[in-house]
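Each value in this text was obtained by applying a stated rule to the coordinates, not by laboratory testing. Computed from a prediction, not measured in an experiment: that's the story for all the values here. Cβ atoms are built from the backbone, for glycine too; each structure is taken alone.
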Structure 1
Amino acid sequence: MNFEFSDEQKQMGAEARRFLAAKCPTAAVRAVLEGDQAYDATLWKGLADMGFLGVAIPEAYGGLGLGYLELCVIAEEMGRALAPAPFSSSVFLATEFLIVAGSESQKAAWLPKLAAGEVIGTFAHAERAGAVTPKTVQLVASADGRLTGAKTAVPDGSIADFAIVAARTAPGSDARGVSLFLVDLNQAGVSRIPLQTIDPSRGHARLDFNGAVAEPLGGAGEGWSILEQVFDRAAILTAFEQIGGADRALEMARDYALERMAFGRPIGSFQAIKHMLADMYVLATLARSNGYYGAWALSTGAAELPEAAATARVSATQAFQHCAKNNIQVHGGMGFTWAFDCHLFYRRSNLLALNLGPQSQWEDKLIARMRARNAA
């Protein structure tokens, strides 16, 4: 595979970086982290005005109709900026579920609003801590399309206007009994409880459903297969967000190592710091390579997409967590303080490590998928 982003796609990434540098400085991230607002509404409107929310949405539904490679470069810049906005829940998840499984009327009703930033969407499937499997999905959907039960750790659940919800439509614990539903969260049958997480700038909530009205998304019993398909796409897009964060954490550590003096020399001249920065660089570069593989597979619909998604997810998660952690170490005692920005990247790295399921789940997926391909 010989892959590279085009000059036009790189220019879009550069434009996104300039926009976010102006509209989303670290002070804006801290304002959400320390304040009462769940997200930066001004930034969200700006992202919509720039067309970034509808990059991969077809033009027929109000989007730009460009594609996933353009979305990858924007996701990377969102990760560098630690953007405090519901971008991943709306764009990587809710939008993709509608594109993959939505009916024509559902797409026409929701995709233009998503592209314009008029609504926020999310996906709700977890009901307890740990990996989500078909067995753990126990929220019940009645025959007349009403949901009873609860979902936890729903990204941007406190502010979302609608959610795609995984629910059980047949008794048992296998995947054939899981279906998806589109739920308006601003109805009387839904209540929300904000949750405390490691990164308050990207909020989560518990959603309680008490006879909430819902409409099917996709066919009955197809929920788990659709979920797997969308999660593979979201894993690659999230990997680019993580790559952006890892690169920025590495740059912060490098810059500090060059300017911080000890014993009359920059600390970057000491072997221990050199090795630490080198390890960060290796992991970040490996994650980028795997991310490119995933971007190629996603944009071409390659048969290797499932393995590429799992590889990108595992590699990017490792890189971001490692770079964020060691950025603190390079900064020494100052890195642990609230005044320095290191903790912002550490918070986001750990949050993103769990958003699509824990690392161990993706490692198991990668092994299983590689074995299946080798046996074919």
Structure 2
Amino acid sequence: MAQATPSPSAAPRQALILDGNNPIERAVLHNLREQTPAMQVLDLYADQLRDLIKLKNPQERLTAEELNTRVQTQLQQTDTEKQGCWIYYPWKQTLVHCLSKQDFIEVRTVRNRYKITTEEQDQLAACKVGIVGLSVGQSVALTLAMERIAGSMRLADFDTLELSNLNRIRAGIHNLGELKTTVVGREIAEIDPFIQISCYDKGLTAENIQEFITGLDVVIDECDDLRTKILLRMACRELRIPVVMDTSDLLMIDVERFDLEPERPIFHGLVAEDILHEEDTPQWRASLFQAIVEPQKASLRALNSLGEIGKSITTWPQLASDVAMGGALTAKIVKEILLGGPIPSGRMRLDIVSHFASNAEFRQITSLRNV
């Protein structure tokens, strides 16, 4: 298992959600406002209510005046503070007044419809997804959150954000030194505070692996540690949980449907499972890495970089464009698995540049321009 390095104490990354119609929670709201004089209050309820009214009346062509009249009528029905809910983000000292949970979700996902039906959106809301490794994994997690492909996510990573991570992790220099679980957890909460987030700040360990995967519908593997990758698959196979992995070179995606094939060999049989009994040495890791990624099938630039690891670079290079595409594709595959789509076990690569470069018409145009 990967050894967790010393890390800072976990900063808050869960939003506090207060129901405006609940007297007890409204009292908490009053205390919060009194005890946090520097707090910024953003009352965005009326704007979101306007969106909700348009959503509920798609066949009516309401003028701005008519829409405003309906909003004001709704606001005047009861004390505005009691309507909707209040979301407090402690790391921003910001309080946001917004729609209640169901209305919020309905408005936020309306542009998904009919690419994701209402019934499918409800089905996905009940799903639980685990993500191990939050460098590449951040892109997957945010795509899942934006499409609301899961109602609950578990995030595992022991590492903190470094400057060299910012070539592919969406964060700012003010986040340097923070736990990656904190960075990702906060961003999800700011997109949708109603998605349940559990953070495993020590990463995946022998002590927590069973707790982490139990009850999950899909596990997404984006961790770097090779031993952890193997143990994770063994544990998921035992509980019949499918595993999806994005390797970000040539959009290589692995799908292992342990839910449908409980006897399936891990990594499609590319790795002998008794390899864990061997001594963990640099040579062992290099051999295992090559067995998993099949470097002879990698892109030329990725292949050339292998010989530079330990010389001019310290680890496998990754680009934001590859990570973003891989995150989107992984999220799409996860969605299809959760909805019962026809996603079998297997490995896929997609070389977009070669696809376009092989176009005969393009080659002819290029050759004429070079004359």
Structure 3
Amino acid sequence: MTDKNNDRLLLTGNHAVAWGARLARPKVAPVYPITPQTPVLELLTEFQARGEFDAEIITVESEHSVMSACIPASLAGVRVFTATASQGLLLMHELLHYAAGARAPIVMANVNRTVASPWAFWPDQTDSLAQRDTGWIQFYVETAQEALDTVLQAYRVAEAVLVPAMINLDAFYVSHSLEPVAVPAQALVDAYLPPFDPPHRLDPQRVESWGNVVSQDMFYRHRQASEDAMAQVPALAAEADRDWAARTGRSWGVVERYRCDDASAVVVTMGSMCGSARVAVDALRDAGEAVGLVKLRLFRPLPMAALRAALAGVRDAVVLDRNHSPGIGGVLHQELRAALYGTANAPRIHGLLAGVGGVNVPPRRIAELVREAIAGDARPEPVWAR
């Protein structure tokens, strides 16, 4: 016991996600197992068997059916949770669009894993980044503790704007690694996350409809409303994080700056790569080199103002992408280039495909990559690095 508001448990990232789901008190949890996500739903079923998880767990025949069950449950006015990975997320693709369009604030954990073909099981963020245009909020977490906390923050943000949210954690590096995790008390979470009470729901006493055919103008206005909702997310995510910090002492931010105050070069990355990058930054600082880390936690919507502020005055930004978009390279590299386009004194941006397919990129190698990048010229095309 750490204090009256937290129990400290040794948890994997997957089990931390399950604890986050339990504490959020969803009423429906459709699930389908897929490596390396399976321990999430296994622990949830254990919680339910012990009477500690008051939710309807629905086991269906595929991930497509999982999301097909999530959407009407959310539209009926109850909190919904699910989890998936890799090919399972890809199988949901058409329904991810439907969930966002229906303004169903489902929260889903996705364990980032390589997508076929060829078949593999290692950490790679291409699965979720390929869904970046579906209309879901996307968070990327570095640790098990951050995973648990982000599940709860995601519900708070998603339900405020009626937009679904996805929490992404790297396979094995986070999903199966054990670490001490502060599990907040249920009373603390209940005070932070009140019961879900949407303004619109499927109710025979108050008839409404979803998914019906609309005119061109109605569809246009619907998209405008979705964009307006997304535009509120960065500020709401920052506020949700501040409130969480006030209650628990833990803050993750939307964009984190680590040792950046006088940095002439920064590493920009997401997920578990941030942990290795911190060690690399410390080593570079010890060697007298002014290098920092910018960790992007919220990827959709892209917090452009925060990114521009974080990189103001920096000469070189070295982007490490654990993903691959064929024909363009690293997704974060290209998103950052677009976010900084036209800004005064924008840094030179170096895009490195590092860690694709789960290849380990240790701190020593990250330090080498930073030195190599800032010694050369910025290139628009991706550079393969391992």
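Given 0.50 as the derived value for FRET efficiency 1/(1 + (r/R0)^6) of positions 160 and 216 (r between Cβ atoms, R0 = 25 Å, to 0.05), which of the supplied structures 1, 2, 3 does it correspond to?
Values: 1: 0.85; 2: 0.50; 3: 0.25.
Source structure for this number: 2.
Once distance in nm of label points 7 Å out along Cα→Cβ at positions 24 and 272 is calculated for all of 1, 2, 3, which comes out largest?
Details: 1: 3.5; 2: 6.0; 3: 2.2.
Max of distance in nm of label points 7 Å out along Cα→Cβ at positions 24 and 272: 2.
One of 1, 2, 3 was used to compute mean count of other Cβ atoms within 10 Å over residues 200-207, and the answer was 23.2. Which one was it?
Numbers: 1: 23.2; 2: 18.6; 3: 9.5.
Among 1, 2, 3, the structure yielding 23.2 for mean count of other Cβ atoms within 10 Å over residues 200-207 is 1.
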